1. Can you spot which of P, Q the value -7500 was calculated from, given it is helix-only ellipticity at 222 nm (-39500 (n - 2.57) for each DSSP H run of 4 or more, over all residues; to 500)?
2. Taking mean count of other Cβ atoms within 10 Å over residues 78-85 as the quantity of interest, name the structure among P, Q where it is greatest.
3. Check the numbers for Cα Rg over 2.2 N^0.38 Å across P, Q and tell me which is largest.
4. Thinking of P, Q, which structure, once Rg and Dmax of the Cα atoms in Å, for residues 30-141 alone is computed, gives back 19.1, 58?
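Only the coordinates and a few stated rules stand behind these numbers; no lab work does. Fair warning: this is a prediction, and the values are worked out from it, not measured in the lab. Cβ atoms are built from the backbone, for glycine too; each structure is taken alone.
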Structure P
Amino acid sequence: MITFSIIQKSQLEGDQRLDAEYYQPEYFIDFSKGKWRPIGEMLELCQYGISQAMEEEKIGYPIFKMDDIKNAFLVDDNVKYVSISKNIFEQYRLRKDDVLFNRVNSEEFVGRTGIFKYKDNYTFASYLIRLRVKNEANILPDYLNIFLNSSYGIRQIRKYRRRAVNQANVNAEELKQIKVAVLPKKTQDKIAEYSNLIWEKMEESKSLYSQAENLLLEELGLKGHQIKGEIASVIKLSEVKEAGRMDAEYFQAKYEILVAKIKQFKHEKLSGLVKRIIKTSKILPEKTYRYIEISDINVGNGEATYNEMIGRELPASAKISINGGELIVSKVRPTRGAVSIVPEYFNKDFICSSAFSVFAVPNNLKEYLFVVLRSIVGKLQMEKPTTGTSYPTITDEDVENLIIPILSGRIQQKIADLVQRSHEARKKAKELLDEAKRKVEEMIEKRSN
């Protein structure tokens, strides 16, 4: 059935757009009901970020990228760094309650918006647009952020986005045209309270996880220690033959120092604690699947998400069946920490990329192994096989051979409890975000009737 809408010539001239996608009926909002104002009228600043090479090494200033916007907030779990002069930094320095808008990405992610809540020195990349609200605008930045994350904001963003091959964008001038419902200050204050409580829960979740990792490292005697080793080390020919390589990076002493520290405790190879899953799915071309790929793992907190895709559109690497509760470890750029415990409710038509090693894990070890593998204990061991390569990858066998320290049941339980509380705080933050968006939508609908 053909869907169409009839547009007046005056509308075409006003919006200066002729593409049919712009006039889809689902984007329609009746702006004659209630009070609406274009974003541009409310802004003190609307600014593109810095176009500059970014590095993972902590030199210069931390810089937010488009994938650092998570659940309507800027989060610094995986920021990179940029070397710029102090003068340039001051021009792009973020201020608390600046709102950042992702102007270009896939159609799904363009328009992702988050608010900046830190007090430290940060800047932002060119794919982001910084919005700073005027003091006299009668719009609170927290409310603006929640509005843009609500259905009323998303519908307008999707209307304005311009599509290209595998990408879409909304530029600053188009962003300024998006209209915001001006709700009473009392209502906006309530939304701001929600926003600040969400941020508190997100920070609480981060703190609890940090406590779990610190407890692990303290017990292993690794807290605060940088494992560097000697500049030179002597390697036997038999070791070179066994490894099948002779590059110096692979034989750095730091790897042996870490393993030696682990082996001071009871320990086991990962393969002795879990069972690798190799079951593959037969992909049906017309069936809808929930697909987990590397980019769906939040490196900062290990949270897994997914995309719904038709079988014929899935990549060839989409193979491994997921039933919920599995431990998944990225074999691509593994030291970034893409490790997750798949939620139990991911149990119907879920598959994941073969770029993961996938393991069935006993319930009493899930949180403990999650922390071990995301810490220096796991990352440094996964770094060793990737040295000297331009595209770092490891094998299933590399993951299975990771040495896992086995601490006492009491310590393992403490770590598990902290991780579970961290997950609960993050879950509560999401619930509060959904509630805040729902309240904004309900108030707009109420004023429009």
Structure Q
Amino acid sequence: MARLLVIGGNSATAGLVETANSMGLETVVVDADPKAYAKRYARRSYDVDGTDADQIEEIASSEGVDGVVLGAVEMLMGVYRKVCTDLDMPCYASGELLRLFSDKQSFKSLCEGCGVPTVGGGIYSRESIEDFPADGFPLIVKPADSSGSRGITVCYDRGGLRPAVEEALSFSRSGRALIERYMSGQEVVVYYAFQDGEPVLLGLCDRYTNHEMQSFAQLPTSYVFPSKHTRKYMESEDGAVKGMFRRAGVRDGVMFLQGFADASGKIAFYESGYRLSGAQEHYIFSEACGIDTKRMMIEYAMEGRMSCSRISGRADPMLGGRWGCKLSVLARPGKIGRIAGLGPIGRLDRVIRVSPCYDEGDEISGEGTLRQIACRFFAVADSPEELKETIDQIYSLYDVYDEDGNSMLMGRFDTDLLMGYRRRDGKK
């Protein structure tokens, strides 16, 4: 039986391991955390630091693996490439492409050179921050080369700028901080897959966030598919973005782009991810269009191609007239005493996936980061009304309690916002 090595084992990677198992592969997961969520689905796992390429290569050789795949962990992309290169196994991206699409400033420069709108900002070091102009607040300060909402601070005045930069630098491998104008418009995420150099638009979603923690990056509460801006994007910006991918030489893999839409619907991007996303939007596209990017990435790892069947004819950014949601339920830091509702929610008709991030007895930490997501729920419905009904059911059933029996959950996504989405026939 063929074997697949998975680098990184967080909860967002669990579905990747399950998919590989369903394909008849023996899975081996490496992650420093003994309780990494994806390990429970693997045939074998190792408590090895995902940044230790030499040890991972030793494991790959001893296990006799036939392919290597990266989980939803951006910081391990360089290790993934090194392991694949050293073992002469398929890797979907060159080192230069990984740099272009993981380094925030490199991505912004690429966009600007290809006529793709981008959010304004600049790179600063500990020394050069003294030259920053004393206006333009609020600002968002982030590491130039990190992920997972780590090291991100919203800065409202000059006095908070240096501490924000220091926080960003503590998470930056290159010692650089990116300072951007704080955007308040609708956040949008755009998803692509690539087959032999052909970029395929899978879809767009509107990303809604929680506003309770003003000094941190706003954490997601829901991703609603398709975005209200989908048709406009397809008509006006999709061509330029695909041209950018071709110019950069992207041939295989998956990509997501994050940006903000202005009042006219024009999207300015600020970040990209050339990997499987922790948001796990692939469940929505798989259910609505039959395109499973997890499976495609596994096929590339094993065979060196992103599936033998073409997906361009099946991709439908409008989801065939259906509606989807990835619901992220946030929790305050603390120790979990009890989790309620997962079983009943999993049996709801329109719920297609329940992806817990924690078990009872686990500790939630990392305030202001994606580690505050307690569970992700995925639903697909035939109308915004049905989607609202399903999400309201989830909220009525799910809760996370601390050891004293108090709910740890934070503010919910306002499902009434779904009533602002229009049906395909133009009616509400």
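1. Values: P: -11000; Q: -7500.
The read-out was computed on structure Q.
2. Numbers: P: 16.4; Q: 20.1.
The maximum falls on structure Q.
3. On the way: P: 1.10; Q: 0.95.
Top value of Cα Rg over 2.2 N^0.38 Å, among P, Q, belongs to structure P.
4. Values: P: 14.9, 52; Q: 19.1, 58.
It traces back to Q.
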